[in-house]
Structure 1
């Protein structure tokens, strides 16, 4: 079994899900008391959030590259960023290490295409919904990606940063997210990508009239597949 390197803490609420899911999946596949081999570096999200809010993406890239080198030095044989938004700087991480870095959007796009869909809505932070690093990556897989309108994007972003990263799961926010999803479906979305790792704490398949694609689970499954692959 290869060792998975996780760059987490962005936020730790969703990183806990990465760790739990990796161990659950390995146990399911290997049986007994097997668990995942993981090296986890958990950043202080306050540091990362400040860099995000100030648009200091070069500094953020240097920080994640440094931590990626640390997990590889500690024995990681592949790396995952336990966050959608920070894939904005994944090129810096890829350049810093000589092991595979698994892109969350690639894994998710493959799952969407396997489901036979080509028009999906995207929920995530404002960075993820409004910049091209994520939508463009999915478009490269032949997908048409819809994002909510301006007011809905502001709502989705606010709930992530003011509630979900703080461990707050609100029924009123769940209802608001359901309404956002319905509006995306009205515009032609055949499925909805939960493009923020914290959103899965709030929204599930039962909250959507179309299939949802939980990026945390999909990313972890791709990492476990790679960790357990022969050769």
Structure 2
């Protein structure tokens, strides 16, 4: 998750408090020592309690895919990087985090990865297991005409508003063969789009970009604890 650090009257810097709320990270800001819930994007204790951080669109993917999409990117290197994932064992176990589940909900496996959408009290989860078979999803979430694009190879999922200039577009996967970047085509104009960036790269809408919608990449057990009334796509 990526947040804007600006509040109404100052720019904050953050650290890790070491605390958890329903297994999710709690941050603190250096300026006021307020505690912030990562999942809720909100200050939960301290002088700024109730203040909300703006959740920004972001893409979690592997380095190879990111570099292909953004070849001129700069990378933060703090040293000590390793190719080994220290959480390999954690992923394979089906327990629900350090604190266990707050609410029981067996619609998905506890550690199923999901792409989560939340807006105005509504929430919806798109399971990786479903997106593996349907990498392009044309959907509706509240008043938004949504598009979910998923690249199984890099486990990257992005959500866009598929309304553009007053028209609602409908997308299909374009199969360019093994190793090709994920691409899609809209039925209305035949324009070709980069699926993970929402950029039109060929056709009548060349140069246009779909608006990316902020999402949360999460384990199911974390998402449903914070959003017990969530919808689950495909169910």
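Each reported figure results from applying straightforward, stated rules to the coordinates on display, with no laboratory input. All of these numbers come straight from a predicted model, not from anything done at the bench. Cβ atoms are built from the backbone, for glycine too; each structure is taken alone.
Computing helix-only ellipticity at 222 nm (-39500 (n - 2.57) for each DSSP H run of 4 or more, over all residues; to 500) gives -2500 for which of 1, 2? Derived from the structure labelled 2.
For the read-out Cα extents along the principal axes in Å, a value of 46, 41, 34 was computed from one structure; give its label from 1, 2. List each step's numbers first, then the result.
Values: 1: 46, 41, 34; 2: 52, 42, 42.
Structure of origin is 1.
Here relative contact order in percent (Cα under 8 Å, 6 or more apart) has been calculated and equals 24, so which of 1, 2 was it run on? Each step should come with its number before you reach the end.
Numbers: 1: 24; 2: 18.
For relative contact order in percent (Cα under 8 Å, 6 or more apart), the value 24 is produced by structure 1.
Taking FRET efficiency 1/(1 + (r/R0)^6) of positions 66 and 106 (r between Cβ atoms, R0 = 30 Å, to 0.05) from the coordinates of each of 1, 2, which one would give 0.80? The structure behind it is 1.
If mean count of other Cβ atoms within 10 Å over residues 26-33 computes to 11.1, which of 1, 2 did it come from? Working shown, then result.
On the way: 1: 11.1; 2: 16.6.
Working through the options, I get structure 1.
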